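Just so it is clear, none of the values below were taken in a lab; they were calculated from the coordinates. Please read these numbers as outputs of a predicted model, since none were measured by experiment. Cβ atoms are built from the backbone, for glycine too; each structure is taken alone.
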Structure 1
């Protein structure tokens, strides 16, 4: 139907090769998509969970999540060949059985490979297969697949052409479907265009879904706007969401009693908030940073119990695990 439409649209007597028509088809917007325009209204603040399967097979989910936990337990070069091979086999099996999380992780492995050393290398990068998985997810309306296809079009890999317009159409669609990464991408575009209120709205959309990078960006904005109490709170929320950047920011603040290069106004405001030089707090945030550097999947839902912000006093601490919210025993519910 697309090629027929293209033929109808050209002047009588015009001749196009089969290759030209294929190229035009590759760059055509999918049905229901629209070109991203900065002048258009903002997409609504949807949530990605609303567009994902509502149930997951428990045994398949456990196969996937246990393999992911092993992968996240070490820096990649520390994995043995046996561990890397088992991770790949279990994630591939779970993906074959239909778990969307396993498919997303397998797409990541195909994009970057698995095993960075000769001694643990089990998979070469195969971007075409990564894009194939993302395309399957996008056709099912899954936000992560829509976003990943946007990245592929923006960079022109995996067998898709370089096409910024199509990339931004996918980013827009993904944001409309609640992808936090896509909402962040649109926020950057609005920021670059000077639409700072719209940037903040998109960041809030992602933040409300527990997106660590959004918390970090909002905290930095609060600092710039001299809303220091809001900045500290947003950094803390970002740590709960798994942002190592937020953990590093709070480590620095409690190492010096304020952020690096702080003005006298900020330093004075921090003292009023009870934020002082606090080596113990700084040490705990440093430990959290190190843990998140290895495993960004960690969610620290119990952070306020063991590492509350001032003026609350510190509680007992035996390590980062005290703040970690345990993985659910069964498949997550949305």
Structure 2
């Protein structure tokens, strides 16, 4: 089978298209043939060799794959050939493994996909699972009409966060870096979008919230974005930081909290890896995500589709910050 492999960490050019022996399921395992493969930022970290949960080299990146059961090992009774499934690397012993034409996993790993969820949409389900987890840890707002600020509004996770937040009664405000990303985010459900390169974010937030500020900030950018988020909060507000794509803040975060002491603000750092040791809670979140998408209560973002052999281009787009929606590869 064909797969994408990292032998020496580096840039997009380090992603090698290789031929590997066709995998066969052992007892208790199933072989899933890929129809759609998701591309995301954890894959970039594996490519660079910097992922905290790095698989051993040579490594196959990829955190999500949707397809059909193509073979079953001895003793497998819960799956049949042709069953539609999602494989998430969160259910595997080590991360990665999905940039391939097929993957062998334990019979308890896959999630069953309803026919109402297309394969290309299914690879966004882990983002929806993450969004549900983030909203859970954020806690309940302290006002009947809460506002949430979601950074990087055109991204796949941000789009899911927007839909989940609106489902729970929030007015959603996104940030973006360009006019085209502003338009994309507004077209995909955000109530307001602020272009960070055009004017004062805090002033725009004050205007939208009638001077109160937002109750919740969901930030994956880090750097100055996290500091700006703190200054945008209403009293008793919370920033949830779930990545630092732009690096660590240059200001002392605790000092900023002390400077804003009268608001009693909070910062939480969150990782989905918190649920690594809690499979029941983790899988319950995914089942909720599948149900929401199957019932069209949450929609998958728009996607750009590439061939597996075009993997370099997908990572170039990620590195350049040129992604709106979800990147998907097909074998």
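The table below gives the values:
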| quantity | calculated |
| --- | --- |
| Winner on relative contact order in percent (Cα under 8 Å, 6 or more apart) once structures 1, 2 are ranked, highest first | 2 |
| Distance in nm of label points 7 Å out along Cα→Cβ at positions 84 and 292 - structure with the largest value, from 1, 2 | 1 |
| Per distance in nm of label points 7 Å out along Cα→Cβ at positions 68 and 308, the highest-valued of structures 1, 2 | 1 |
| Given -18000 for helix-only ellipticity at 222 nm (-39500 (n - 2.57) for each DSSP H run of 4 or more, over all residues; to 500), calculated: source structure among 1, 2 | 1 |
| Origin of the derived value 0.65 (FRET efficiency 1/(1 + (r/R0)^6) of positions 52 and 148 (r between Cβ atoms, R0 = 30 Å, to 0.05); candidates 1, 2) | 2 |
| With Cα extents along the principal axes in Å derived as 62, 39, 34, matching label from 1, 2 | 2 |
